[in-house]
Structure I
Amino acid sequence: MNANLILLTLCQGLFLTNNVTFIAINGLVGLSMAPLGWMATLPVMGYVVGGALSTGLVAKSQSRWGRRVSFQLGLLVALGSALLAAYAAWSHHFWLLVAATVIAGYYSANGQLYRFAAAELSAPDFREKAVSLVLAGGLIGAIIGPNLASGTRGLTETPFVGAYLALAGVAVLGMLLMAFIRFPAVPPKKAGASGGRPLSEIMRQPVFIVAAAAAALGYGVMNLLMAATPLAMQVCGYAFSDAALVLEWHVIGMFAPGFFTGSLIKRFGALPIMGVGVLLNLLCIAIALSGVDLHQFLLSLFLLGVGWNFLFTGSTTLSMKAWTPEEKDRGQAAINFFVFATMAVTSFASGALVTTQGWTWLNIGSLLPVGLTGGALVWLWFKQKQQR
């Protein structure tokens, strides 16, 4: 660890504070203003759709101006979108809230690159641990996010306007921390120098296919169940403080393993650790199907978080084998696009399924992407075994 990695870890924590607060409140604010009940999670969906639409723009800004300028631009967008969302909630303008979350997606697309930047701030033999430890910074978001949402809910006459205003302050703090991080300089582009392989060739590699599939489907399942949890718990009669507690432990599960996931990957390899992530997702679904007591919600979402950590950290490490340094911006943007596109689908499906079909069928439906992820890991394992 070095000073740059520590600061980036703090920025990751603030990024997740934004994400967790959005997840905790956007569905409930949307439900209070949406013309129809199934539209409740459209503000959640808007956040990830904005992220998907922004991946190309973020890749270009990273390539042209470097990490720090691009990350600062994302934080500036986070500040503006939080203020716009606060106004939308205060004025009860549903579609303006959706627009604000779409704009906020640009910040999300930036923040998703923090984990890749971590590898560039460390020695090569510390790369897996650097990625894992920066992701562990999400623990800050696990603690602050739900409590920020709960504590600021009643600051204004309109519920949750205070939470959006607090997120504007979080963005300002992130900009201050980012100003002190020293990223590697952007190498000057020489005339006639090769920019690497075309993106289509990079994406045809089995290692890229599986890394992208595991990242996208792992994030999709996590988002499908996490976004629906506050709505499902409200239907079951739980208070918002109970939902905030469940989300807090879910995000702890997502990022606490970051202190040792990198070491496990270095010792056992990415594929076995990702396989454990798939098994944890299956266990999460089994517990969710067993009942709707508070401890079942809490344990299920905690295991979902740990499973996501193993899958996402493993897929990030695995993906770095798919490109050269001059190809990294295109490769990282492509993986993030698949992640955001999958999250967009699951964000919409989450609200639609939980309000029309219920919590049970939502969990049963999530078995399909979990199974596909497991199948992809087995396929790559056999491919690598044949090559050896």
Structure II
Amino acid sequence: MSENIIQYNPKYPSILDLKKKAKSRMPKFAFDYLEGGCNEEVNLRLNKSDYEKILLKPHYLKAYKGIDMGIDLFGTRYAAPFGISPVGLQGLMWPNAPEILAKAAAKHNVPYILSTVSTSSIERIAEVSDGKAWFQLYHPTENSLRDDILRRLRDVECPVLVVLVDVPSFGLRYREIKSGLSMPPKMNIANIFQAAIRPRWGIQTLKHGIPSFATLKPYMEKGLDMTQLGKFMNRTFTGRVDVDKIKAIREQWKGVLVLKGIVTEEDMQQCIDIGVDGVIVSNHGGRQIDAGESSIASLQRLVSNPLYKEKIKIMVDGGMRSGVDIGRAMAVGADFAFMGRPFMYGVGALGEQGGDHTISMFKAHLKQMMEQLSCERVEDFPLSLLR
């Protein structure tokens, strides 16, 4: 049982503290890209508020030996039941963010997922994470591009492939449209001014280079301007992921296969039929469909079917802002939890120390929760659910 004191910066004990600091250091256009949802952002708000409806009960007089927050997932023993979600354009929000987070995740033995449209390459993240990083695939329009990305993942022995299924079209994100970060992206006078008044962000950008879609560089023509880049992205990744495309990947990919964006019983059953190893229940951080339910509401509905839980790992992403929320997710039946924005707040606020701090902070939150509830193992959380 672990009794170690978990250290983190006491100036920033919560995600709200990190968010405030990150907002003061990031250009407005970058912070808005991180923070925004789609349309009127109803789904974004539900993602957070629905966690407050989940109540847990303590067992103070129970015999208690201490905690072990480790958990087994896909044959690996992770140190905690949470990981870092894939986030696009991470290096735009804070320079070198993918490497900072991948290194911190490897140090703490939790999973980090690199997005196809992040700003570090498959090979570089495999190197800095000691081969532990997962990868999220935006399914390309051309199968030849898909096959080459899968080859690169096999070459670095990527342990888990996550296929994103919830972007048949890009959500209407009003903040991005106003700032110029929709497709095709463009830098306007306002953005240039916003960058100029954030000198630390600018210095770090000069140090690490202008962010780009590093994984996709081998497939791009050299010297693309912003408009041409937007056309490349729309041409290369516009299309629906259907059952046949997942079957084709399942035939090629012999490692662990996870689908991200599953929210319905019909899609869950298809995953089981195809032989997918796990799903991440997610609404893309409230960035795709504003009329949908929260991720945690979808999770609760799906885990209520015991047949699903017996056949596939059911994880969740979206809306968690504390170790309390992680505990809530585990209590209602999640096998694992992923978060994106909180870790970007961490690197935005604290730079190179941001990943380490945020993981340590969540561990401290979770430790305190488990002690209050008398949970000795993460698997005990459902016993504390107040029904």
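FRET efficiency 1/(1 + (r/R0)^6) of positions 59 and 363 (r between Cβ atoms, R0 = 35 Å, to 0.05) computed as 0.50: which structure among I, II?
Numbers: I: 0.50; II: 0.95.
Computing FRET efficiency 1/(1 + (r/R0)^6) of positions 59 and 363 (r between Cβ atoms, R0 = 35 Å, to 0.05) on every structure in I, II gives 0.50 only for I.
Ranked on FRET efficiency 1/(1 + (r/R0)^6) of positions 251 and 283 (r between Cβ atoms, R0 = 35 Å, to 0.05), which label among I, II comes first with the largest value? Please report the intermediate quantities before stating the final value.
Values: I: 1.00; II: 0.75.
When FRET efficiency 1/(1 + (r/R0)^6) of positions 251 and 283 (r between Cβ atoms, R0 = 35 Å, to 0.05) is calculated for I, II, structure I comes out on top.
From which structure (I, II) was helix-only ellipticity at 222 nm (-39500 (n - 2.57) for each DSSP H run of 4 or more, over all residues; to 500) calculated, if the value obtained is -27500? Can you show the working numbers first?
Working: I: -27500; II: -13000.
Only structure I yields this read-out.
Readers should treat all values here as calculations from the given coordinates under stated rules, not as data from a laboratory. Because the structure is predicted, anything quoted here is derived from the model rather than measured. Cβ atoms are built from the backbone, for glycine too; each structure is taken alone.
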